[in-house]
1. Match the computed value -27500 of helix-only ellipticity at 222 nm (-39500 (n - 2.57) for each DSSP H run of 4 or more, over all residues; to 500) to one of the structures I, II, III, and report its label.
2. Quick check on the output: 9, 32, 32, 18, 9, 1 is P(r) over Cα pairs in 10 Å bins from 0, in percent, derived from one of I, II, III. Which one produced it?
3. Compute distance in nm of label points 7 Å out along Cα→Cβ at positions 88 and 144 for each of I, II, III and report the one that scores greatest.
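No value in this document is a laboratory result; all are computed from the given coordinates. These figures come from a predicted structure and were not determined experimentally. Cβ atoms are built from the backbone, for glycine too; each structure is taken alone.
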Structure I
Amino acid sequence: MASSNHLTGSTQSELNKSHKVAATTVRGLLIATILLSIVAYLGQSFFPQQQNPPLDIGLRIAILIFGLGSIALRRTRFAAMRLQDIGALKGASGLLHTLERTTLQLALIAASIATMGFIGTVMTGDARYTYVSGVIALAVLVYCYPIRSSWERTLQQFAQNSNEIAPPSN
């Protein structure tokens, strides 16, 4: 990739490490979410069927808030003005830390959504809780999946520390 040629060796290695951690975590949680749906499907006969309207409403509201909250969190944390400030104050290292940390937080929110649905399935015997929350969790995980070229563009655009990023060529 030509875009990574502007990154110095230390920034490139830090980018590789941060991106690998974030991508591996998101992939792992994608697999875990799918496995929860499989467990809910296979375990339907083991979960007692019980109606619980307050739990139903509570889970729907919690999953909705977590799902919409993850979108708001990502948009807030990755706002251009915020990234510009972080780049000016902390350079490429601060930007990478922000990208990695926010991605991991969003992935954990998605895992929480999937877990809430599975708990609803265990408590009521209705596998739809796991399926619906799993789809929402998968959407959040795909939404937050770290795309390497985007991280590189973010570093090139917002990192202000001259010894971490080479100046753009004219």
Structure II
Amino acid sequence: MQFRSLDIAGLWLVELEKLEDERGFFSRLFCSDTFREHGLCADYPQWSVSFNRKRGTLRGLHFQAAPHQEAKLVSCMRGAVFDVAVDVRPTSPSRGKWVAVELSADKGAAFYIPEGFAHGFQTLTDDAEVLYHISQRHHPEAGRGVRWDDPDLAIAWPSAPERVISSRDRALPRLRDL
């Protein structure tokens, strides 16, 4: 695994080091010792999957409030997604800043998102499947979110012939209203 730091401190792209032969490849996506050596969460008691039928499906931006904040390790197991993390930490100098990466089954990389970030994605293909390793068990009462189209964030989402967004996500507040 190769760890590439991104533009906001704490965000990482974890890239695979593939051992390839005529059968395909083998690679480690996660090793608790290596993650600890990088100062990252290495305990994920909950794993979740998101299957998305249509290109242009947008989920997010979601996070859990204290004391149930989550670190996430996100990867795309089928298709491709435009994956976004937004700093929502109240006292952070990078509050309201965002980073996006393209995750795909072909590339196999994972996006490490620490506590204090909202997360969302838009599918770039039909039948996209996203795997989450999450550091906290889900607490519905701690669920929060920020509008995907908050003009203060100005996230440069990819164009899509049609966006599929839940009514819940359409009703999320702007970051300034949290």
Structure III
Amino acid sequence: MLRNTETAWGTIAKLLHWGIAVLIVAQIVLGLVAIGWRLSPTKLNLFIWHKSLGILLLALIAARLLWRFANPTPRLPADMPGWERLAAHASHALLYICMFALPVSGWIINSAANVPLRVFWLFPLPPITAPDKALAETMKLVHLGLIVALGVVLAIHVAAALRHHFIKRTDILLRMLPGRSPTP
């Protein structure tokens, strides 16, 4: 089933979830490798990949949000305490905020640093701000802070899913795993 049901995530939601997860891991690796690489054409190519994947992530996150608004979200377990429901909703909101703000902050850094970029070497990325070295430096700190925040929220997200699976014995993790069909 492509669409979500009240009890499980559909194929499209799962593809977006896991595809974005893989790309986020790739972004972290690319970013760290690019920063540590000596100045060379390879370093520049690593940054082009990093920035291009960031723009792809921005598009996929927008698609994921649109899909989420157009489909029912599977219900949380009926016996889940109110504080846990609130924490689940808050952590998902923070995940979306971080996932959206990270590529936007990177785009601002790129624009403020007056660095032209062709996404995947194919099409130019238009600047979203005028060149401004001070803004570029400030946004680098914001970008780093968002990376840390995303890491913390992702750790909580994964820990909560594992807690629900291994300790609370709910199906919350299982219904997001690939290959599992949603039940109507």
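1. Values: I: -27500; II: -1000; III: -23000.
Derived from I, not from the others.
2. Details: I: 10, 33, 25, 16, 10, 4, 0; II: 10, 38, 38, 12, 2, 0; III: 9, 32, 32, 18, 9, 1.
Working through the options, I get structure III.
3. On the way: I: 2.8; II: 0.6; III: 3.7.
Comparing I, II, III by distance in nm of label points 7 Å out along Cα→Cβ at positions 88 and 144, the maximum is at III.
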